Structure 1
Amino acid sequence: MTRLYNDPAAFVDEATEGFVAAYPLRVRQVPGGVIRSTRSEPDTVAVVIGGGSGHYPAFAGLVGQGLAHGAAMGNLFASPSAQQIYSVARAANNGAGVLLSYGNYAGDVLHFGQARDRLINDGIPCEMVKVIDDVSSAEIDEIDKRRGIAGDLTVFKIAAAAAEAGYSLDEVVRVAEHANLRTRSFGVAFDGCTLPGADDALFHVPEGKMAVGLGIHGEPGISEQAIPSADELAELLVEKLLGELPEGVDRAEGARASVLLNGLGTIKYEELFVVYRRVNQLIEEAGITIVEPEVGELVTSLDMAGASLTLFWLDDELEKFWAAPADTPAYRKGSVTTSEQLDATELDIPDPDDLPKASSESREAAEKVLAALEATARVVEENAEEFGRIDAVAGDGDHGIGMQRGSQAALEKARELKERDAGAGSLLRIAGDAWADRAGGTSGAIWGALLHSLAMAMGDDKKPDAATIARGVEEALDNIMTFGKAKVGDKTLVDVLSPFSDTLSERVEAGDALAQAWQKAAERADEAAQATADLRPKIGRARPLAEKSLGTPDAGAVSLAMIVRAVQDVL
């Protein structure tokens, strides 16, 4: 279990403070994460990685010369917000664009996608590569649905080495995607991890059993079996990975590959070496030449007991970049030419609270927005326990506390901004960023996107009318469906937001005032939320437990329906 902490709520902040203090010659802290403390070549691509904290050395430990230029760091096992990613990317930008790379998890996809849009709007070219190496999380014909686990390292390393070599953004993306499709990982777990301050682990594996294919956040695996010997585990891992060769590798014999044996937090190095002894034998017997293997902790999960094996199939270009030198707090190879330290005055760090001038009409509308956020926080506070109960049926049960943290953070920020005479758009936009920052996870990403879309439609120039609000809700729906990939019928918040948006737009177009149109839409939202009880989840962490969720509505759908009803009272 995680034993050393002060206030559990301050764990990530204090760990980051200590990390930066320990490695001042390699990293410096910026809002949202860390960047290199050394100067990079001007007019080169910056590689910015990120994800939830708790996976060290991913992600902050991989920042430094020859590897990432920056890392956005979310709360424990929760995606960094779009604002955090945007801030880190702006600070890391070298003038030739930014590549954002991260594991394929819903919250990360949403937040990194939103950050990319903001960077492009600022005139900074930006592309994304989501890592999809976990073979246990989806079949090959749905490879885009696979999770990113220890294969993060190979993709990040190749992309960064290409950037260091002066490749253009398009070429860095090309080689990173190539590395992504040539990386395969498979893992097992013997027991779960414990969050700081928690009474018990996030999950347990039955005594004497091993979970096969379990995710690094405790996502369900594909089976359980008796704990094997070290050699038997090596044989299981190698057999699984050799059973799926990537496109371009016709046969294993004669191929060249790097091998990564990763400990997830509790398995000690000596144990890993015992396993790797047999892994090495098996791969060499298959006729594969092993190139610069890695054994150790590469992507962890706090104190989770488990291990994963990664095969990274090389060609000449990939091998050159895999062998390129790097010098980061947690990953070093070869010899880099030491760069001078970067002066803090050179960094481009946006002020997230910067307020444009607002019209008197928009400032007046901001009072109504603040009242809506107050109503939202109240209804969430009153129902947080119920949201968590519903979510625990087939999910991880954190929806209530996530919504609680997010709505309260948004309200606190909105009150502060109202005192500074913010317009309606800026107040809602910055409050939405605060929601996403504090809530984390997929829920935080969705609500951050929803409020941001509404804010962009409202602006700070005039009083928003009914048509403006309806358009903002419609844009929020499009945004969430684009980045989150959820569709109507997938048993998510979209099953409520879509009919709510349709009804709102229809009533506004028919000539209803906003309050009347919103009331009709809220009634439709209530019906849609209850109807999700009949659906099976098709995406997200609840998907493997689809049958278990039948008869229970989706927690995100229920919370959205309650919130729009609370806002109706304000209107």
Structure 2
Amino acid sequence: MTSIVSALYPICRLFLAARGRVLLLGALLSALTVLAGIALLGLSGWFITATSLAGLTATAITFDVFAPSAGIRLLAILRTAARYGERVTTHDATLGMLAALRENLFRGWAAPSAATMLMRRPAKLLFRLTADVDALDSLYLRVLVPAAIAIVSGLAVSIALMLLSVPFGLLAGLWLLAAGLGIPIIAGRLALEPARQRAHAIEALRSRTVDLVAGQTELVMAGRLQAQCTAIAAADRRLAEADDRLNRIESGVTVSFGLASAALLSGTLLTVTSLAERGIIDAPLAALGLLMALAALEPFAALRRGALELGRTVLAARRLSPRLVQTAHPSAHLTPPDGVAVRVSGVSARYDGAAVASLEDITLSLALGEHLAVIGPSGGGKSTLFAVLAGELAIEHGVVETAPATMLTQRTELFQDSLRDNLRLAAPDADDERLYMALADAGLLEDVLSLPNGLETRLGEGGLGLSGGQSRRVALARLFLRDTPIWLLDEPTEALDRETGRDVMQRIAGRSSGRSLVIATHIRREAEIADRIVVLEKGRIVATARRGETEFDAELTRLRQD
């Protein structure tokens, strides 16, 4: 139980901070709805019984039918209004909480190394943002609110029954709390493991099915198609087994609540009959007590769904809690002094789980407006240096000072959306005139103007509909839309033909006046615009050369021509 509370505590704290008042209002309206329903049933039973008895005696003339009927109408209207308000409030609060949770998770994943880790397993990121976040709506709607309502209604029914008989009211209240809370608690503990198994099975089933659909050709060529189908069938079998166990637990909960309700009704019937025979209460009060007992366990039965989903909720909370943040992350880098774009002092860094550091004691500085090319063999540490400068990888020790920077990676990330919205990822407030200017500087304006829909042209997934060179120019236009002092260019013309690559580099050089460039490259045309070359090998700087020096020309000569 302690582990469950510790897993749910960060989520509850975030929910209260985000929508605390609305959550409380929703719980109060839910309690009011249940209490009004119980009171309505009890009062209706009393009124019907009292009216029937009054009709059989001479008291029919003096019997007041107006006050009870007015009370019944009031309770009916109150219950309807409270139910409407409860539905609106609780669902609005839940959607607001989940939105706040997603925003908080994005901030948590923006921390150094988190985004890189998730990029290796994008299915994991998708599952966290969908299934795991959605699982947490049960925490408020099916666990916290029903539990609070059940306790309040149980106390209210106990107090009402104590007006008939104090010992019976106390015993009824104890039975309600023991059975009404005990059954869901036991069911929740029994459902923890199958609920976790179900969540893992669904995640495995989805990811393996996606791998089968997306990688059919590769699986056939490798002779692994049947093995993948077998893995999907195994995940589906585990899912079916978990569903079967949960269904059996749910059936047990239903039977248990039925037996508990029958025991309470039987005890209430025997008690009110005995009290009526001794003249302590009359028949209408006996009917009121019996009907209130009939409705008393209904709020506790609402905990059934939450108990069955508790394992899934706890699992989601445990997986999401490590990435939750209560405040924005401080900047990963310090601000450099005036006239300096980048200053790295004694920096070492390594990826999670790596035995050897990818960067070791790197010291480097770059003046504003200076262009730097970082070269070296594959695995030498160029991408790691860029990840450090971009704030995507945390350093082990040292100091990193950088001005605001924009990074152009080797991959061009385009989305299934309009060309305009793909460009606006870099500058959300940019108008069409500014977009056209960026496209012109990237050498893509004529191609866009020739399209029937211009900026409204819809791109397919991954930029489908554009050639490789056009996609790269879209990425280049986005870079131009980012007005930052530093551009980090990770092999910006890789996989482009010579003519297109040289054109792209000329356009970058033309737009980089007064701006600092850091270029990781193996190609001569990318390093030719640099003022200085740094050679990285095995995570260390082994050589530095400035333009005009013999070593600078020698390093250029060693680079690939195309």
Structure 3
Amino acid sequence: MTHTDLVPRPRLSVPAAAPAFVFTQATALDAAPGTEDTARWLRSTLGAVAGLQLPPPAGEGSPDGGVVVLRTDESVECRLGPEGYVLESAARRITVTGGSPAGVFHGAQTLRQLLGPAACRRANTGPPEGGWRVRALYVEDAPRFPWRGYMLDVARHFMPKDGVLRTLDLLAAHKLNVLHLHLTDDQGWRVEIRHRPRLTEVGATRARTRVGHGGRSGRGEPPMWDERAHGGRYTQEDLREIVAYAAERHITVVPEIDVPGHSQAAIAAHPELGNTDAVDTGSLQVWTDWGVSPHVLAPSDTVLRFYEGVLEEVLEIFPSRFVHLGGDECPKDQWRASAAAQARIREAGLEEVPADGPGTARGVPEEALQSWFVQHFARWLAARGRRLIGWDEILSGGLAEGAAVSSWRGYAGGIAAARAGHDVVMCPEQHVYLDHRQDAGADEPVPVGYVRTLHDVYRFEPVPPELAGTGHERHVLGAQANMWTECTESQQRVDYQTFPRLAAFAEVVWSRLPPPEERDFADFERRMERAHYARLDAMGVDYRPPQGPHPWQRRPGIAGRPVEGAPPAV
């Protein structure tokens, strides 16, 4: 492995004409105040894999085994930003200087990569050939975007806590810094709310699960079912542990509580949350199918107070500035049929309020009612020092000041939001939905959505031409790759869909790459083949091989939902 095999690719990496640094039992770790998290991480990872103690230096000067120095420096922050770092390696000293503690941690991740794939294991299997060494070099690096995210849907298929912690380690290894946890949906409610225990007592378990996407109406396909109950929930202590584990890795966990649609699990637990004057909510169960449930929250004061109480507990668990409230795919049929919802429209003066979001009809009062619902919680969160973020449907009917948008239906919502002065996270379905298939071949398991290859993801550009070079570009906080789990029932399946494409995505949002048509994908492939696939192997990731799925990764006979005619990657 060479210094050029780093993923994501650093801004600058220059070898030096000097002997390599070799780790020994006498190597010390000199951690300045503010770098303690990184020091603990280095001692735990290198201690486990290389049997190194890395004690503090005993005195002045360089110990016999050399020293690793961790520092923060305002000059690095001024030049490279808070997450930037400089790594300098020489025969007796490795120095990692960050613009902040986060920058130091990113530099330590680079240091682990430089030690070779064996450093990515969890136990000592013996040193690599030549020992644990880092060649002499100078690395200068900083991220392009402050929001480098990955969304994990734990509502459709629950992932136990240890799997989420493992996910955080994988994000940290790729210098990603946001984990968006999709905690509630029609098919399951995963977060413990202590004053509303039925949300998990009832809402965390569904009776059975649709297998794949077969059996849709009009296709004449018989449905396939896994008749086992599926469920799971995180206690508040579980989630606090996840948040703390993430914080040690300088990752922010953004919770998502989906409203007012995608709420059947909540309504099954508390029927009074639904549109009781339009439909029978008393017999409703947690949804067992995929897609968009027609059962949505009622726009009532009872529902507003209920979710304020839910969010009070959520805010106590998650310190993140942003709180995601979904706001997507909310069918309006029940509101049209509900006398109470129509009375709310008249009371709020929404009869003629125009919708101004992309793809919405002008003057539809039910669209304005959704906006009224979302704006209520945007103001509620703002009063508590937080900011609402939601899917781009929240643009319909107007968006509250300070709210941000996750642009998933292509770029249009993000462009409109940025031009209106709202911050945006770009996550267009056509480009970075990792549940979508990676190849058009017949062996691809449960083929969903567009074909999005590793090459396609590497050519994803978070800033569309309509915003590039304008004053609105600053509103693009970054981008996020989304992993929806309808067809990924296990950690192994999530691994397959996520990797290696997440490595390409990580380079897109970290490195300052040229325009998509000029990007050197061949170089990225070489780095993957020379080193990064071996790192993923060492970390136990069951990724999709470049030549196609292993036999055990295929799912013959399970229908997907492929979409033809995918738009170009750029």
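We did not get these values from a lab; they are worked out from the coordinates using the rules stated. Here the structure is a predicted model, which is why all the values come from computation and not from measurement. Cβ atoms are built from the backbone, for glycine too; each structure is taken alone.
Computing mean count of other Cβ atoms within 10 Å over residues 398-405 gives 17.8 for which of 1, 2, 3?
On the way: 1: 23.5; 2: 17.8; 3: 20.6.
The read-out was computed on structure 2.
Computing helix-only ellipticity at 222 nm (-39500 (n - 2.57) for each DSSP H run of 4 or more, over all residues; to 500) across structures 1, 2, 3 gives -8500 for structure 3.
Could you tell me which structure in 1, 2, 3 was used to calculate Rg and Dmax of the Cα atoms in Å as 34.3, 122?
Details: 1: 23.9, 76; 2: 34.3, 122; 3: 24.6, 80.
Here the read-out was taken from 2.
Out of 1, 2, 3, which has the highest value for Kirkwood radius over Cα pairs in Å, for residues 246-429 alone? Before the final figure, lay out each step's value.
Working: 1: 22.3; 2: 24.0; 3: 16.8.
For this comparison of Kirkwood radius over Cα pairs in Å, for residues 246-429 alone, the top structure is 2.
Suppose you compute distance in nm of label points 7 Å out along Cα→Cβ at positions 254 and 286 for every structure in 1, 2, 3: which one lands on 1.7? Computing distance in nm of label points 7 Å out along Cα→Cβ at positions 254 and 286 on every structure in 1, 2, 3 gives 1.7 only for 1.
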